[in-house]
Each structure stands twice: as C-alpha cells, then as structure tokens.
Structure 1
C-alpha cells in the first residue's frame, strides 16, 4: 500500500471529510467541523507527512503575538505554531515520519490541533483582530 493510500485510509477511519485528494502531488485537504478543523492541509513529502492548518494573518503587534505564541508552544502536545515564509500568516504545523506512521500517531496530531483550537480560541480570535 502506498503512503498516500495509508494516510487516506487513516483519515477515513478517523471520519475526516476529505475535501481535496490529489494523488499526483500527495496532498489532502480535510475537515472535521466537530473538532473545529477546516481546510487542514496534509501533504506527503517522503520521508515525512506535513500537517498544516492556517489560523490567522499576522498584521500588528508582531513581537507581542509572536512571544505569546512561542510561550503557548510549550503547552501544545504535538505540533506548534509557525509563521509562513513571508512572516504574515500563522499556522499550526506538525510533521510525522511517513514510514512508521500509524493511526494513533496521526490521530494524536489531529487531536492536539483540535484541543489547541478549543482551548485557545479566544486568544487566536484576538490575535486575528490586531
């Protein structure tokens, strides 16, 4: 079974809605509205699986917001807050080894994102309004 098929099977077992499935580029866009996850990108770049969720644009108070996000990174079970290459977008990102990936590992990463979104929602909304 290919890595792409393995990830697809895991996503289906976890009952995520697959919005985009691009086998050629090994990319999925998924959602689980019950978990607060929308347009989550999952890409396979052997030897890793990259999980990214856009959260908000960073427009003002860059230093203050960055400091708060770095501090919060200590509390995140899996994954972390990151900036895009332009430093204008804040994302949640996690990377996993594709060769040894199992259902529980993928589920743990997705659960970490879901917990982060539920526990830190007010702060994320506040950051997005700055």
Structure 2
C-alpha cells in the first residue's frame, strides 16, 4: 500500500503540470481523465512514470503487465483537489489513516488550475 502513495509531487513531465514540461496528450484526454476522477467513475489514475518503469518490474517474465509498484498520479490528485474533490483512492487512504490530508500539498503549486482545464462540468458532476 505504501508504494501506491509514494509519488507526492508531479513527475518531470506529468500531463497535469502547469509548465511547458507536461507531456502532451491527445486532445480532450486530460479533461476526460479529470471528469472520470471528479465524477467517481474512476477511482484512481496511475502515475505514468511508475507504470512504465525502465526496469520492467511491473511486467512478468512473459512481458505481461502485472503491476506491483505503481503509484497514484500526484498531479491528477492535486488538480482534483483544486476542483474541490479528492480521488476516491485518496479519500479512502486519508480516512483509513494511510496518508495525511496534506499528502499532496507540495503538488498543488506545480499543477494546472481548474480554469486551465476546460472540463465538462456535467460529466464531472460538479
């Protein structure tokens, strides 16, 4: 469980960063991710840097994806909080005492503001 919350700040090219280092996604992808997280349709969003590790630890001997060391995307967690919601997995971890409420505070100044992400408020249920 502790690895799931190991990443506390957005990685160098997190798609939710508020600088020019953010990895480009297909048009509408960031908005779709956030709409799913805010609405509760999706419980979590993994950090891409922990999914695709260079040492292949999240793949078995036949190269099948078997996640063993994947963390929540702190960028997505911070942006969700800015919208006034927490990811479902973050709510649970906080309530169960696995992480403190302040766990993603250092990610907040590094991530997009709600006005920078034109989400469909109806889909996001906000």
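What to note about this one:
- Source structure (of 1, 2) for distance in nm of label points 7 Å out along Cα→Cβ at positions 33 and 65, computed value 1.3: 2
- For the structures shown (1, 2), distance in nm of label points 7 Å out along Cα→Cβ at positions 41 and 57 is largest in 2.
- Which entry (1, 2) yields the derived value 22 for relative contact order in percent (Cα under 8 Å, 6 or more apart): 1
- Given -7500 for helix-only ellipticity at 222 nm (-39500 (n - 2.57) for each DSSP H run of 4 or more, over all residues; to 500), calculated: source structure among 1, 2: 2
- When distance in nm of label points 7 Å out along Cα→Cβ at positions 49 and 73 is computed for each of 1, 2, the one that comes out at 2.3 is 1.
- Parent structure of the calculated result 43, 35, 26, given that Cα extents along the principal axes in Å is the read-out and 1, 2 the choices: 2
Throughout, read-outs are computed from the coordinates displayed, never taken from laboratory work. Fair warning: this is a prediction, and the values are worked out from it, not measured in the lab. Cβ atoms are built from the backbone, for glycine too; each structure is taken alone.
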